[in-house]
Structures are given as structure tokens and as C-alpha cells.
Structure I
Amino acid sequence: MKFKFSSSTLLKDSSLFISILALSVSCQDKKDQESTAEKENPNVVFILADDLGWSQIGCYGSDYYQTPNIDRLAEDGMRFTNAYSAAAVCSPTRSSLMTGKHPARLNLTDFIAGGNFPEKPLQQPEWRKYLPLEEKTIGELFKSRDYATACYGKWHLSKSKTPPESRSHNPTKQGFDEEFVTYKPASSYPLGEWQKSGKDPHSVDTLTDLTTNFIRQHRDSSFFVMISHNTIHDPLKEDEERIEYYKNQPASKKPQNHPVIAAMIETLDKSVGSILKTLEEYNLEKNTLVIFYSDNGGKAAYASQKPFRKGKGWLYEGGIRVPLIARYPGIIPENKTNEEMVTSNDFYPTFCSLLDEPIPKRPMDGVNIMPLFSGEKDTLDRNTLYWHYPHYHGGSGMKPAGAIRKGKYKLIVWYEELLMDTSNPYELYNLNKDPGETSNLADEMPEKVEELKTAFNNWQKEVNAQMPELRKN
């Protein structure tokens, strides 16, 4: 027995959600859990964290944040050390993940609905504040192959965060059979009682139950499910006992550690463990690609993103370098580390490859990384990534800028200085020697600056990137 969930229904009454969930579990087929046949088409479980920094996971070097299940996922699969988000804030990254197109090509370059800064010298462009329904998403890609599809959690690609205005552009309008849209805890949002109570403030347990139930329901067919967490986005809320445990750890005094974030990450990690356990219960782990990823870097105002500079909102590494782990037994070797540069644009073409679908001829900014998964290739036929943020970001203090990384070198272009001609608008870093971006090489290496500047300008023209303009007095 299958149920269609939608935020517009479930957000009205948490008791209805609980009743439906219980009923759907009780009405499942009573088949032997060990008898699930291996299917021809692989399943995909995509776990997306919010504001989770590169270094806030055990397998990425933290000895404070406790992530045994995420670490096990890395041990069983591949961990990427040069994975990036296409933007330093959520909505642009999510749009690129869904479509394979760079946010600059989509003109969706800030978090929806962004901010207004009339006192600043630059006027931001008229950017698109929703993902157009005409864009084909990964949900629609899987649906075209008769997959059961679901998206549970944060979406942030609609014209509004909340219903009724959000419904026209929610996940079920973009290829997902089932949706349950959640928001960060706030009294102004129509949250269920389980969030208001504080027992599950970021809906991690709720989303995990939905995901594991979806897997059970569709264990005999092919499925694609995205669990898109609100955690560890602020407000920082979690179980008080768990927070107290971390407060009592001596390492809590280090600037990169935060006891509330640690408690939130522990809950996130337990969610990953529950999903992996469900796959194992039904013998699905060998035929399921599991991906763990974050939409941008961590928020530096709460915890240093050491070894990187700054954090969410910034085009320094702390804002765009993110964790990426993939497990696919029999295809992805165990306990592998990959140093290739990959980004959120790459998921769409990769899923095309997974499904033996041709990569569309339409503009596609990502590349297929399945050859890295399988070991067919050690490197990609690409060594350059781009970022474009023509906005001010109030939360971090970030100013309008763009960036290019080509090989080991990264150039940041500051648009205020560029358009106002007040000082050198360029910063150049050798990320192999200086991942913390502490030594600006722009004056020492003018030829490299010119090379990267030319490549960046050509890319901006190719994607028709919108630029801010000097504000008229």
C-alpha cells in the first residue's frame, strides 16, 4: 500500500502525519525481508546536509564531531577531498544539483529570496528567485525511467518557502512522486507539533522515518529518494542532554568546535545509520548508490572552518569546499580517497550515466563522474571550476565576487573593486601549498592572474552571467 505525502497536507496536522506513517508501515507486504530480488536498475539514496563544513566529520579529520555512520560510509566507498558546491549559499547549489547547470547560467545566484542592500555601492541584478518548471531535474530524470521518486526536507527552490505560494514550484511539480517540505525551526512557519516541542527541532527523525518507510515500500522496484536535511543550519537547537555532553568535552574550547553543532551532527549521523541499516535489512545495499553531500560550507560565525578560510557565504574555501562521500558496492572500491575537483553540477550527468541515458545536448555545466566511481578513470577531462556571486550576503559579510579554480591555482575577483576601480580586485592562491588562502600571490604572479582572469571572463560570457552595476545616486 502506497501513500502520497505532500507538505500542504501534512503540515496542517502532525497527528495526521503520525497516523499515516504508522498505517503505511502496518500495511506493508509481509514478505521475507531477505527475499528481495536484486533489480536491474540501481537505487539511489541522496543525503543532503545543510551548512555542514568539510572538516566537521570524523573521516575528514575531526576528532571532536562524532560521525561513526558517515565514517563507515566512507570506509565502504569513496571520499572526495576536493568536492565543491556551485555556490556558497543553498538555493544556487540546489538548483545546480537538480539540473546540472551552473547557477550563473540559470540566473539563480542567491538564496531565495535574497537580501536588499540599498546602502551598498553595487546594485544586484534582477535574478530569478525560483527554479523554472521548464528545467528538467534529476527527479524527472529518474521518473522517466519509471523510478519511484521522493524528496523529503528542505527544498528552497520555490517562489516562497511556505504554502500556499510555494506549492506551484515544489518537488512534486519537478518529478518527485512524494514530497514533505520542511523549514528551519521558527514560530512563523507552519511546523508540525513534533518540531514545536523541541524534540525534533530540525525534523531529522521525521525525515529519516519518511525515507526508511519509502525504502521499505519500494524495495521491490527501483527508487530514488533525496533526504534533504535542515540541520546543521541555524537556529542551533538540539537535545539538551546531548549538548551538555559535548559542553563537558575539553575540545569544546577550540574555535572549530561547537557543542550544539556537535549534538546536531550526532543526530544527523544517526539518521545516516538508520538509512544504511534499512538498506541492509532488505538486501538493498549492493544495488544502491548512496551519496552524502553538503550544500555549502559551514557557518564561520559559529565554528571555524579550519583548515580553510571563512565559511558559508564566502568564496574562500571555507564557504565552498564540502564533504562528498559515495558508496556503491561492487562498483565503487572500498576506502578510497579521490582528489579530483567535483561539484554539484556533476550529479545530473552522473545520474544519466548511471541510468544509461544520454547526457542532454542542452547546456550542461557538469561532467559525468561515474568513471571516477568505477575506477575507469583516475582523473576527469576538466581541471577548472567557476563561481559567480553578484550579491551581498548579510549573514557573512561577503561582497559581490566571482572565482575560478584551475588546477592548484584559484583566483577571486572582487566586483566592487573591479567596477569602482579603487584597488586591485584580484586575489590569487596556490591551494596545494596554501589551502587556508593566507598568502595572496596576485602581485607576484601577474601572468597567472591574467591567464585565470581571461578564462573567467570568457566563462562569464558563455553562461551569460548577470553582473551587478554601480548604484546610481
Structure II
Amino acid sequence: MPDSSPPGRNLPEYTVSEISAALKHTVEENFGRVRVRGEISGFKRAASGHLYFTLKDENAVLDSVCWKGLATRLSLDPEDGMEVVCEGRLTTYAGRSKYQIVVAAVELAGEGELLKLLEERRKKLDAEGLFDEAHKKKLPFLPEVIGVITSPTGAVIRDILHRLSARFPRRVLLWPVTVQGKTAATEVAAAITGFNTIAPGDKAPRPDLLIVARGGGSLEDLMAFNEEAPVRAAAASEIPLISAVGHDTDMTLMDFAADHRAPTPTAAAEIAVPVRADLIAGVMDSAHRLVSAMGRGLKNRREKVAGLARGLPEPRHLLEHTTQRLDDRAERLAMALVAQLSHGRAEIDRLAAGLRGRALGESLLRHRERLSGLGRRLGLGLTRCQESATTSLQQAARVLESCSYRNVLARGFAVVRDETGMTLIRATAAVPGQVVEIEFYDSPRGAVIDGEGPASKQKKRTKKKLQKKPGLKSGDDDQGSLL
């Protein structure tokens, strides 16, 4: 509380800090939440991320500050000369004795100004060729994979999936983004670029078609699709792109850069794929028409061929004359061959008769002389061969004769053989009473083994005689003993 006024004074006394605090309290209490319209001037973004600028009109200026945490959530990027409506609270800055507004939200001052800004941006991008129709790509008739860039929680993605399922089910890849707010433009641009960086054969399939979709809203709500980043990304996309932002009356710069614009997200799904049932019916109808056309074509050609055939002569008649000529030529050819052979034979006989007296005689004489010489050489060769063979045979006979066992028999030896013709070379092999054959030098003779040899028998006779001599009488040498 201020001090008591000194005597003679009616006004209270404040310190500088007290008066600043009182003013700050008064301002914030009476202007806790305000909306201020003005033109941005002196815009500056500090290194800390805070935004500083002034709002001005033709009569006054108002310092403005937007802290870093709120600056990232603004729906647009403030620029010098932009007429905006800032929403926030008034406060004072005692260090400079200034009052200012702490901005929490910024929007363009009116649709006219916003449209003016968009028109200027459109002309700028159009001058760069981003909206050139020559750069528009044709949409695929039946894409295998469709990439959708939208919010994952809104009704847009459900409408697209439902419509695709009803018309012609396709594989859908969703790239979730925010479709409103400060980061929406950056996320949409990154999604378009991200789908284009997918290479064929990667783990994630590369889409054949892209759909950028968002539901309806005010012009401020759709500002993310009017920023340069997503518009440039859409124009640079190598994949055909359909813009389905807002409703029929909503137009964004994305619509100009896309290859095709759809009035609604549901319409984008209808544009992306045909109706499967209609395709089947069309194919069946085309097949039926093709079969009918082929039948009519064959029938017409068959009738045409039949008409042409009636104007042609009978093929058999065309061949009769040719066949007759062929038979005539064949007969004449056979006769010509016989005549040619007869003429050749006569010519050969004539030549042979002329050569027979001279050339043939000389040839026979030469052959006869040659044969005589060969005969003499053959006789001499046969004689030499015969003499050589005779000499070799005589030598072999002498060798054979010298080795023959009959020479041994001529010296007084004999060969004894048994009944089987086997030669007996040992006495033990001869059994008494065995019939054997004894081969002498001149001829063989039969014999019987008695078991003793001649020497043994002689010894026995001599022994007997010696035993008989003492008992013999004179004159009775041949008389045996009776005892």
C-alpha cells in the first residue's frame, strides 16, 4: 500500500517498481484475453525460438511477443506486411515501460487478405512451372498398391478404404500425418517424398498411386495444403498423385500441383480404381461381341469363297490336258532312250571293229609278253620255295629221327606196355599173371608176367642140380630119384 501523504500533499507516493506492478496488474486484469487486428512489422525470430514483432495500424503500434512453446503451434508463419488477428493477453514490460501482447494464436485478418496471399503464392509457383499441364502424369488404370496420406484417426481413411473395398479391393499403405496445424505442411511434404523414395523390391512395396486427403474445413484449416513445401513435393512426385483436400468448393494450391483433383476423399477412391463388376461385365460383353464378330466374319468369307469357287473351272478338267501331255512326253522319252542306246551301241561296235585289227592286237601282244615274263618269274619263285621247303623238311626229319626211341630199340632194348597201352618202367608195376605187350625193334609180341626173372630161375635150377648129384648113379643122369 502506498505511504501516507506528507502534510500538505493530497497525492500518494509510489516507487517505480510499485507503479509498474500496479500498471501490470491493472492491464492484465482488464485485458486478460483479447484479439487485436493489425499489420505485422519488424518480424524477428530470436535464436531461442521466440517471435518478436509489432502490430500497427495507421495511428498506433503494439509490441508483440510469442514464446517458443506457442510459436510451434501457430497455424501460419508470420511475415512482415501480413495483416493478421492476434489472440492473447496484454501485459507490460517494466524494463522498458512498454505494454505488449503475448500472442497465443495468429490468423489472417480476413478471407480477402488470405485469398490475396494465396493468389500471390499461386502466381509465384505457377511462374516456376509447378502447375504446368504438360507435367501432369496419367493415372494408372488399376494400381496394385495405393499410398494414402491423411490422418489415421479421421473419417477420411475409413471412407477411402470402404469405397475401395466396394469398387475394387486394392492394397493400401497409410502414411499418417496431421492435416492441420503448424507441422501439418512439413509432415505432408515428408510423406510424399517418403513414398517416392521407396525403390522397387524394397521391404515396403512402392505405391502405384498416391492420394493426399483431408476432410472439409475453413480456409484457415486448409492452409497446410497451401504451403510451398507440400505443393512443391506434390509437383516433384514421380508417382501419380490425386489431391482430395476439402469438399467441392474448397480449392488449395495442392489441387493445382497434383496430377488429378478429386472433389472429396470418397471421389478420390472412385477415381483411383474402376468398378470390378463393371469390368467383368465389360469383358464378358466384349467376349460375346468378339465371338459374334468372328462368326459373322467367317460366314461372310465362307460365302465369298463359295461364290468365287462357282466361277472357277473344274480342277479335274484343268489337269486332263496336262496329264495327257505328261503321258505323251513319258512315252517319247522312253523311245528316245532306246534309240539313243541303240545308236551308242552301234557306234561302239564300229569303233571296236576298227580297233580290233591294230590296237587290240598290239595290246594283246604286250599282255602276252608280260604274262610270259610273269610266268617265268613265277616258275623260278616256286622252284626256289620248293627247294627251301624240302631242305627244311629234311633237317627236321633228321632231328626227329635222332630223337626217336626206335634207335634205342635197335640197340637191343624193348618197351613193355600194359593192357591200356601205358608204358611200364618199373618191375613193381608188373603184377604176376598180367598180360603185357613187349615192343621190339621190328614188331611187338604178347607176354605174361610170371613173377620171376630169368636169373632167379637159373639160380634155382643150379641149386636143385647140386642137391641131386650125391644120390645119382652112373649112367642114370636123366633118371630121377624115386625116393
Structure III
Amino acid sequence: MASSLDNQAEEDLEQRWGTLKGYLRIDGDNDLHWMFDEQDSDEDNIRAQVKRIYMIADADGKVLEGSNLYQAIGFDSPARIRRALSSSQPDERWVTVAGVPYLIRASYVLNESRTKKFYVAIGISLVNSHKTLTNFTWLCMAVIPLVIVIGTATGWVIAGRALLPVMAIARAAQRIGGSNLSLRIPERKAADELEYLIETFNAMIARLEQSFIQVRQFSTDVSHELRTPITIVRGQLEVALFTAQTSEQYRDAIVVALGDVERLSQIVRALLLLSQAETGQVVLQLQALDLCETARNITEQFEIPAEGAGVGISFHALPGNCTGDFDRVQIERMLSNLISNAVKFTPPGGEVRVSVGRMDDEGEIVVQDTGQGIAPEHLPHIFDRFYRVRGMEEQASPEKGLGLGLSFVNWIVRAHGGAIEVKSELGQGTTFIVRLPFHPESRQAAVAGETEHALMKPV
């Protein structure tokens, strides 16, 4: 406001300066004439404003005319007058007399013959401007604290009401624990940011609940898998200790115990591989590998188990070169898991067909069976860790797995930069289609992005 008032004062003084030059006439040397019409009230008011604070002097510093108010301020010295007459720029200054501020502007005007310069100075009082500024300052000092207090109180109330849903979320989050992950935050049915936060939070809790269920089920399965062979080993050894009479009986007990110990070793290896994969310690060892030849060899290894289960197994290689950069061990494990599952879940008289071919820059592996098939509600989850389709494994074999085989298959495929697809119908069989690029741009990046999966042998 102070700047605005100063600018307004300068504009008023500039306007009065122009008025003075329009009405003042100087004839000869010191003959001053004011061209006002005294009968015109408007011009009389203009004359009063212009001549309220002014002085006129010649080049020698002699004052020709001046108002009493300017005389009270102080007529300008001859030195100041000479400086103003020699300068092409007006001289503006601020002065204060008896506590009243004034703005003074001084320059020169020429006589009618334009042969001599005369010093002219006019002023304007700033008392009203300063009074306005003072009143405004006091008003601000009185009103602003009040506004701050009212605004703070209002903001506190509004913020408190706005944060009520957030506090509700916080209280709900405090109630949620490992034993009651089924709790959800009630939705507000409002299309705003808090509603999105609630939906996101509920979705996160749902994922945590599913993970807890899977881990709990996994712990149960692992406990059972470890307890059963340990119990058998202990029972066999106790029986041998108390009842065996011959070395042949001791030998039979030891053979049975070793079989169960081997099963324990497989479970421990599977858990170790899972832990290594989750921590990013599993790194692909790439080398030139013929997918067709590798798949043919793995298929031949399952001919005897398939024949024992009454299941036919065949291999078919499509024309084309299927050599690319792959990890031999992991590809063999992937094929073993897929073919093993196909044989396990195919009833006697069924058939398992394995085919490998080249599709542009990718190798395609298809493992198809005529077995039980998978229900549609299970298909989105079959690659999840620890997920097992209840009822199918019990029907297929008394030896249950840990629900990790397909998770490892999925990890191996993605680690190679490929993709896996499954098609299945109940009673019609299942088809797994794996596509692997022969020369992906970044294998290690794929490994890093999929460390949540692991790989292992079928157990």
C-alpha cells in the first residue's frame, strides 16, 4: 500500500506540474502572468491546488513568487536552483516539516521568448497518504491476528472432520493382525482419494490374508511330509532293534529307512532351492542347447514310469532348428515337472504327448495329456506357490507334492524371458504351452524380476 500511495502522489504531482506549465506565462525578464479565469470555479480550484505549495525564482536565485507553505518548508538555496537549471531531469525530493511529509518537484520553464530559464518548484502534502497507511497498518495489526486465530480454529475443525476417515483406517489397521486378517475397512461409497486408499488397503490385506493362508497350509504340509518319513524311519529302526534276528532282517529295515531318509533329503533340497530363489541366489547358466533333443531325452526317461502307470507317452519334433541359449539344468527340471504332472494326473489308458518346434524366434514346447483336467476356478492359481488343487493329488497318487512344482516351472520360463499358457477342461485333459526366445536381450533382468518364484525337482 505504501508503494501504491507513493506512486499516486508522484502521479498527482506530475499532473500539477503539467497544469502549472499550461497556465504560467513569463514575459520579458521577470513579468509573471497566470492564465486562470477567475470567474470559472473549476479553474479557480485548479489554481488553488497548484499555488498551494510552490516557488518561482530567476537564474540568480531570487524568489519571484512563492506560497507561504513553501516558505515554511524553506525556499530553495541559489546552489540548488543553479543545479536544477543546469540539469535536464526534474529534481524530486522528500522532505518533512513539523512531522508532515512533502514531495517536492523542481525544474525550469522558459519565458515567452525562450531566452531565459526560470526555476519552478511545486510540492504536495503526503499527510493524507501517511494517515491512510497508518490506519491500514493498525487495522492489519488488529484484524490479521483475529483472522489467523479464526482461520486456525476453522482449519483445525475442518481438518479434524476431513481426517476422521483416515483415523478410522488407522484404527482398523491396528485391529488387523495375523489372527484376524479377514477384517476389512468399510467402504464410504465416495469417489475420492480416501475411497481409493481404502480400496487399496483392503486389497493389500486380502493379498496378505491369501499369503498367510498359503504359508499356513505350506507349514502344515511340510510338517506332515517331514513327520511321516521320520515316524516310519523311527518305527523301522525300533522294530529292527527289538525283533530282527538275522542280518537280512537288519538289511531290510535299513533299506526302508534309507528310502524315507532320501524323501526327507528331497524335501530339504526343495526348501533350500526355494529359499535361494527368493533371495536371488539362483542364476541361470546359459549355454547353447537344442530344445528338441533335450525334450526327447526327458520324454524317454518317463517311458518306463508311464508304462507302469498304464499311460502312453509320445514325442514329436516339428521341423526347424531349436538351438538357443538356455540353462540346461533348469530346462530339464521344467520339462520333468510338466511331464511328471501329466503322467501323474492321467488315468490308465490315457496318453501324454510332448511336442517341440520353432515358431519364428521362439521355441515352443507343448505338453498335452488326456487326464483329469483342471477346474476353471483353479486355473488362475496353479502357478502360485504352495497352491494345490485339493482332491486331485489324492486321486492321482498317494505321494503328494508340496504345491511348488508349477511355481518353479513358471519361474524357469520367465527367467528365460518366455511365457507359459495352460488350457484345460475337466475330464478332457490339460495342455501346457511354453514359449522361450532363443536369444532374449536380457536374461539376468528376467531372473531379478522373478525372484519371488523358485525351482526344484518334483517331490
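Thinking only about mean count of other Cβ atoms within 10 Å over residues 287-294, which of I, II, III has the largest value?
When mean count of other Cβ atoms within 10 Å over residues 287-294 is computed for each of I, II, III, structure I gives the biggest number.
Quick check: 21, 10, 8 is what I get for semi-axes √(5λ) of the Cα gyration tensor in Å, for residues 135-174 alone, calculated from one of I, II, III. Which structure matches? Before the final figure, lay out the partial values.
Details: I: 21, 10, 8; II: 19, 14, 9; III: 37, 6, 5.
Here the read-out was taken from I.
From which structure (I, II, III) was mean count of other Cβ atoms within 10 Å over residues 319-326 calculated, if the value obtained is 10.1? Could you put the intermediate results ahead of the total?
Details: I: 27.1; II: 10.1; III: 16.5.
It was calculated from structure II.
For distance in nm of label points 7 Å out along Cα→Cβ at positions 71 and 415, which of the structures I, II, III scores highest?
Result for distance in nm of label points 7 Å out along Cα→Cβ at positions 71 and 415 over I, II, III: largest is II.
Quick one: Cα extents along the principal axes in Å came out at 235, 110, 51 when computed from one of I, II, III, so which one is it?
On the way: I: 70, 49, 49; II: 235, 110, 51; III: 151, 56, 42.
Only structure II yields this read-out.
Computed from the coordinates by the stated procedures, all read-outs in this text should not be read as laboratory data. Computed from a predicted model, the values in this text were never measured in an experiment. Cβ atoms are built from the backbone, for glycine too; each structure is taken alone.
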